[in-house]
Structure 1
């Protein structure tokens, strides 16, 4: 269960980082609305942050797949031990 636990921890960490990046986009939007930054600057920064979010979400998907593989392997090993 060690591998699965570590993978789940990594998923939680990535999800927290995704939430922080989304909060950063919201704060940039507020800055844009209050005219502290231009709309073009907001769009550039937002696009950059959204690319990072997309990468992190794909990493989460990969980790979910790894968890499924690990669980499947554990089940197969337990079935072999029963026989």
Structure 2
């Protein structure tokens, strides 16, 4: 994987995680659980999983909207 791709994946992951932490400050534990479920932990950790929320247009607003929708479904137990 090229260095640019790795940086892009890290930026996407950081942006999504920061958005969740900012948008849901009263649900910090649930946000942490959701983040761990998306990217796993330890040796299985894979930040590229956040790429599932992006599309070819790389529109940040749309990406964050998809993250919010997925988090809401996860909270309701639909995931």
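Quick notes on this structure:
- Computed -33500 for helix-only ellipticity at 222 nm (-39500 (n - 2.57) for each DSSP H run of 4 or more, over all residues; to 500) - originating structure among 1, 2: 1
- Origin of the derived value 6, 25, 22, 15, 13, 9, 7, 3, 1 (P(r) over Cα pairs in 5 Å bins from 0, in percent, for residues 25-64 alone; candidates 1, 2): 1
- Test item: mean count of other Cβ atoms within 10 Å over residues 9-16 calculated as 17.5, pick one of 1, 2: 2
- Taking relative contact order in percent (Cα under 8 Å, 6 or more apart) as the criterion, the largest value within structures 1, 2 is that of 1.
None of the figures in this text is laboratory data; all of them are computed from the coordinates on show. Quick caveat, the model's predicted, so the values are computed rather than measured. Cβ atoms are built from the backbone, for glycine too; each structure is taken alone.
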